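*Asks:* Please find the structures below.
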Structure P
Amino acid sequence: MPIRLSKIDDLTRPDHTFIEAGDECLYLGEYNARKGYQFSETNNLVFNLKKPLDRRGQPGWPYKRRAIEEAGRQLREALDAVNPGWLSIATLVPVPPSKTRTDPMYDDRMVQVLHVMGRGMKLDVRELILQRESTGAAHSTEARRSVDDLRENYAVSEDLVAPRPRVIGVVDDVLTTGAHFKAAQQLLRGWFPEVRIYGIFVARRVPDSADILSLLD
C-alpha cells in the first residue's frame, strides 16, 4: 500500500452516501468489501485491525497489534508528507467504537493507532466523543444506522474541550457510508463551529460488483 493520502473527490464521493461536497476526507488505501483478507494489503490490514477482542489469545491475535503499529506508522508518514507541521497543531479525535468503555468487547484500536502516530512528539489526541450505549459493529450487520441515530448515541467529553482546537482530524479505520464521520463532525461543530474538521481514514470501502449491479435492477 503506498504511503500517501488520497482525497475523496467527485468520482469517489458517490461510494459514500453521507459525504458531502464540502467535506474534506483523506484515506490511505482501498478496502474491497467481501473479498477477504488475502485480496490486498489494505484488506489484510483492515481485517487485522478489526479483529474482535474475543479472538484474544488465538493464533492470529498478534496480527492485530501489528496492524495497529502499521496503520499508525503509515498515517503519520502520509500526513507528514502532505504537511510536515500539521500534526503539531492538530487535535486528533478517534471515532468511538461500537461498544462503551464498560463493555467487555470495547475495542480502542483507533486510540492505539493515534498513540503510535504520536510517538516521539507531543500529539494532541483527545477522546472527545464517547458512545452512550453499546451497539452492533457496523461491519458485522446489514442494518446501517442513520447519522441522526449515531449522533444521538454520541456524547462529548466536556472535560476535554479545552484548550480550543485549531484544527481537528476525525480518525477512523474505514470510510463506508460516512455516517459515523458525519455524526462526529456535526457534534463537534456544535462546540467548535469555526474549526476546520477533516476526516482521516486508514481506508475507504470500494463497493464490489454486486453492489454496483444492484443499482441497475
Structure Q
Amino acid sequence: MKNFEEKIGYRFHNRAILETAITHSSYANEKKKESNERLEFLGDSVLSLIVSNYLYKNLSDTNEGDLTKIRASLVCEQSLAELAKGIGVGEYIKLGKGEEQTGGRGRPSVLSDAFEAILAAIYLDGGINIAEKWLIGLMDEKLKQALSGEIYHDYKSMLQEAVQRGNIGKVTYTTIKETGPDHNKYFEVEVCIDGEAVSIGTGQSKKEAEQNAAKNALGRIKP
C-alpha cells in the first residue's frame, strides 16, 4: 500500500479504508470481504460536489444547462478511467479470478468505479478540503480544457439540435458491426436522418461510436 500511496500522492491515516477502496466486488465475493461499492456510492457525490463547486466559481457566465453538460463530460466513465490509469489504479485493484481473466484490470467501468471509491476514502480519511485539493490537482488539465471550452463536445446533442432547427427528420443510431472479445469490444454505428444513412462512427463502446457518428454527420448536413 505504501507504493500505491506514493503514486496517488496521499498518505492515509487509516490504510484499511484504502484497501476497501481498491477491492472489487468480484474479489470481495471470493474472499468474503467488503467491496468498494459503498465507497463508490459516496465518492460519486463527493466528485459531483467538488467539480460542481469548481465550475460554479470559475464559469460565472455559464448557464445551468451548459454547466451540467460540462460537469458530465468531466465526471464520465472515460474521464475517470483516464485519471485512474494515470495513478496506476489498475496495478493495485483487487479482482476475482474471473474478472482478472476477462480483462477487468483495464476495463473503464472498473477503473472509474475504483477512482470514485478512492476519492471517497480520501474524503473520509482527510476531510473535504484534502479531497478537493487532491482531485483538483489530478484534474488540472481537464479543468483547464473545461474553462477554455475545449472539453465538452456532445456531438449527439449538437446533431439533434441541428436537425431540429432544420426540421429535416428524425435521428436514429444503429450498431452495424461489433467485434472483439468482451473486454476489448469494437463497435461501428451508423447514424440516419429521416431514414437515410448519413455517416458511420467507430469506438470501443456504443456511446463512443455514436458520438463519432454524430460528429461525422455534423459535417455533412446543411446548417
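Derivation of every value follows stated rules applied to the coordinates shown; laboratory data play no part. None of these values were measured; they are calculated from a predicted model. Cβ atoms are built from the backbone, for glycine too; each structure is taken alone.
*Asks:* Among the shown structures P, Q, from which was the value 2.2 of distance in nm of label points 7 Å out along Cα→Cβ at positions 45 and 165 calculated?
*Replies:* P
*Asks:* So, one more: Which structure, out of P, Q, was distance in nm of label points 7 Å out along Cα→Cβ at positions 61 and 85 derived from, given a value of 3.5? Write down the numbers at each step before the final one.
*Replies:* Working: P: 4.5; Q: 3.5.
This figure was derived from Q.
*Asks:* From P, Q, which structure was mean count of other Cβ atoms within 10 Å over residues 21-28 = 16.9 calculated on? Don't jump to the answer; show the numbers that get you there.
*Replies:* Working: P: 16.9; Q: 21.1.
Structure P accounts for this read-out.
*Asks:* Further, regarding this structure: Given a value of -18500 for helix-only ellipticity at 222 nm (-39500 (n - 2.57) for each DSSP H run of 4 or more, over all residues; to 500), calculated from one of P, Q, which structure does it belong to? Intermediate values should be presented prior to the final figure.
*Replies:* Values: P: -9000; Q: -18500.
For helix-only ellipticity at 222 nm (-39500 (n - 2.57) for each DSSP H run of 4 or more, over all residues; to 500), the value -18500 is produced by structure Q.
*Asks:* Which of the displayed structures (P, Q) returns the greatest value of relative contact order in percent (Cα under 8 Å, 6 or more apart) on calculation? Could the numbers behind the result be given before it?
*Replies:* Values: P: 28; Q: 18.
Structure P gives the largest value of relative contact order in percent (Cα under 8 Å, 6 or more apart) among P, Q.
*Asks:* With FRET efficiency 1/(1 + (r/R0)^6) of positions 101 and 157 (r between Cβ atoms, R0 = 30 Å, to 0.05) derived from the coordinates and found to be 0.20, which of P, Q does the value describe?
*Replies:* Computing FRET efficiency 1/(1 + (r/R0)^6) of positions 101 and 157 (r between Cβ atoms, R0 = 30 Å, to 0.05) on every structure in P, Q gives 0.20 only for Q.
*Asks:* Another question about this same structure. Thinking of P, Q, which structure, once distance in nm of label points 7 Å out along Cα→Cβ at positions 173 and 189 is computed, gives back 0.2? Before the final figure, lay out each step's value.
*Replies:* Values: P: 2.8; Q: 0.2.
Computing distance in nm of label points 7 Å out along Cα→Cβ at positions 173 and 189 on every structure in P, Q gives 0.2 only for Q.
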